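Undergrad: Below, each structure is written out as structure tokens.
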Structure I
Amino acid sequence: MMNKLVVKIGSNILTDKSGSLNYKRMNLIAEDIINTRNLGYEVLIVSSGAIAAGMKKLGLKDKPQEIQLKQATAAVGQSTLMWAYERIFKKFSTKVGQILLTRSTFSDRRRYLNAKNTITTLLSFGVIPIINENDTVSTDEIKFGDNDQLAALVAGLINADRLIILSDVDGLYSSDPKRNPDAKMLKVVEVITPELEAMAGGAGSIVGTGGMYSKVLAAKKATSYGITVNIVSGRKKGLITATLENKGYGTEFKPQNNKLSSRKGWIAYAIKPTGSLILDEGAINAILKSGKSLLPSGILKVEGYFDIGDGVSCVDTSGNRVAKGIVNYSSFEINMIKGRKTSEIESILGYKYSDEVIHRDNLAIIS
């Protein structure tokens, strides 16, 4: 059985200084990806570049900010991007397939599994899936934010062994290497801490949406699935295979030991919460330390409006999110039973779906 590798390629890597697609670099990356097969890997590509390609075709100098213009620019650029991948991989006798995803694909469990089955089928035919966000229909409410996050979700979706993010810098540094010549690269990151996240903060470029902070957040998601993540330069030849051969390029984020199952990873990162439950200290401890389900007695307050089967955030009294789960009761019902014992549910509501507001099997720790 072959290992699965997700390679994320950003707009800065795919384009040259003029904003045009950099075909020479795309050819080198494609050759590197083909060589991973000799190391026992099936590869998926999460590719940015549609909006960048569209900007060039439409003569836009600045990245569009209005959602309608973004959608139109992506529509124009997506065909150019895929045609480039089609021609490049044809040289290596390899077929590619386009998959455009939206946030709602991941939020809905059935569509989530359908996407997984489609990707798996493509891989079985030796096709390399080229995955991008469907910018032509995405709105602010359903966007991933950037393709770093999409790559992490895709890696979790297919139970990937490794995620390699090709960046315009060599890896994660102690500070911005463009501003501080004394900045040092972190070769290995065992645990992603709040301090490390703060250190990676920064804005992206005019053609991309993600900076190093986004890549660290993506690594945090993927490593919680038990996936090794590497950030390496996309401007240097052969670093994908070199990384798989453990030659020490870039920054490697180690997978977490207590990895999330596929379902809990979906709950933690894919579904969008529609409300929040404020929990008391006892409930927080029961969830975090004992792996218990959430009972109505530990709920102090309900925020938002949601129905049975929706995703909600579990928050402590200081506003810190500690978990996310799928509720067995609506916000209206939870408001009626919050702070009460399980034995009182039926007498209050006149019925009882479950003893738990959120069963532990549907509860993912995110703290």
Structure II
Amino acid sequence: MTVLLTYNPRYVTRLKLLFRKINNNLKKLWAQDNGEWHWLKEKPVPIASLNRSIWRLSVSSFSFHLMLGLSAIIATLGLLANSAAVIIGAMIVAPLMGPIVGMAYSTAMGNRRLLRRSSFTVLKGILVTISVAWFVTSVIGLDTVDTEIMSRVKPTLIDFGIAMAAGAAGAFANTRRSISSAMPGVAIAVALVPPLSVVGIGLAQGEGDIAFGALLLFLTNLICIVFFGSLVFLFQSYGNLNRAKKGLAMSTAAMFLLGIPLTLSMRELIITKNVRHEIENFIFDETETFAQSDIDSIVVTPKQGYLKVDMQLAAPINSITQNQIEKIQTALAQKIGKDIYLNVEVIPLKRLVAPNKTK
């Protein structure tokens, strides 16, 4: 059966009329949206109002010190207890984001007086937070270093990207009243008080590497918020590019210097993740040595010229020999293409099974 399609002018005319009707209706809806709902359009905060708001946030009042001290206590206890929920609560309570946004705004405006005021407030906030964390850790006397602490001692370019977006979001939220409620979310994303608390914990425990790594994370957050927050203010015509040139140049130089250790940490992270994945595949798929073992952890640490692999597992007594470990080390080195130092900690495993009396 053959179907013939013939050209019919009436159908074409009807389609044209239908499309024209739909187009006219869309235009009416668009006109109504622009005409009757113009009051819903967002407008930037007037510069006079924004000035007053930023100045209030940049002054180190009694409330600022009290809330920051309480936030430091909460963050320190949360870090020592390895509780992510408690640490998030400390981020919300902390008022440190305000004066840092003040630094960004004063950089864009070229306002040296506000820059000095906000910078001094941030400096006092840093000292207060570290001191409180050091005191709380010393009083409690805990020397444990859990995952929540260690996750803040090796910042990478990922943290740089988070701080960049958070700085832009924080500056923009201050210029729009309708989204000012987003500031707590920005404070959670950028995490200012927890790294400073880790600095205090590291100093109290005598762990200089932990303190230095956490301080590097805080400086990354601080400089990125100031730089990208300044750009957001400038793009919205708050301030002047000529006045902001010096501050932006200093921030750019600081970010470049911070980028060196962050890039190295990022490279180390990528190597560690990739090597750990290859080791896991090798252990589970290509060897029977650990078939009767319960592997608890595999930690890969890049060293100068080789990789250190620390394994902790539970296995039956005498089920793994020194010769087997040496063979696995050689095989791993050939597979990965780097020298491997394999350190296996075996916890003796003894299983006791009660008899089944139902049979």
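Any read-out appearing in this document is the output of simple, stated calculations on the displayed coordinates, not a laboratory observation. Just so you know, these numbers come straight off a predicted model, no measurement behind them. Cβ atoms are built from the backbone, for glycine too; each structure is taken alone.
Undergrad: helix-only ellipticity at 222 nm (-39500 (n - 2.57) for each DSSP H run of 4 or more, over all residues; to 500) was computed and gave -23000; which structure, I, II, did it come from?
TA: Working: I: -10000; II: -23000.
This figure was derived from II.
Undergrad: Can I ask one more? When FRET efficiency 1/(1 + (r/R0)^6) of positions 59 and 251 (r between Cβ atoms, R0 = 41 Å, to 0.05) is computed for each of I, II, which one produces 0.65? The partial results should precede the final answer.
TA: On the way: I: 0.65; II: 0.95.
Going label by label, the one that fits is I.
Undergrad: Still on this structure, I have one more. On FRET efficiency 1/(1 + (r/R0)^6) of positions 131 and 259 (r between Cβ atoms, R0 = 30 Å, to 0.05), which of the structures labelled I, II is highest? Can you show the working numbers first?
TA: Working: I: 0.85; II: 0.50.
Going through I, II one by one, FRET efficiency 1/(1 + (r/R0)^6) of positions 131 and 259 (r between Cβ atoms, R0 = 30 Å, to 0.05) is largest in I.
Undergrad: Work out the source of 144 here, i.e. which of I, II gives that when volume of the Cα convex hull per residue in Å³ is computed. Present the calculation step by step, with values, prior to reporting the outcome.
TA: Values: I: 144; II: 368.
Going label by label, the one that fits is I.
Undergrad: Which structure, out of I, II, was distance in nm of label points 7 Å out along Cα→Cβ at positions 75 and 299 derived from, given a value of 4.3?
TA: Values: I: 4.3; II: 2.5.
The read-out was computed on structure I.
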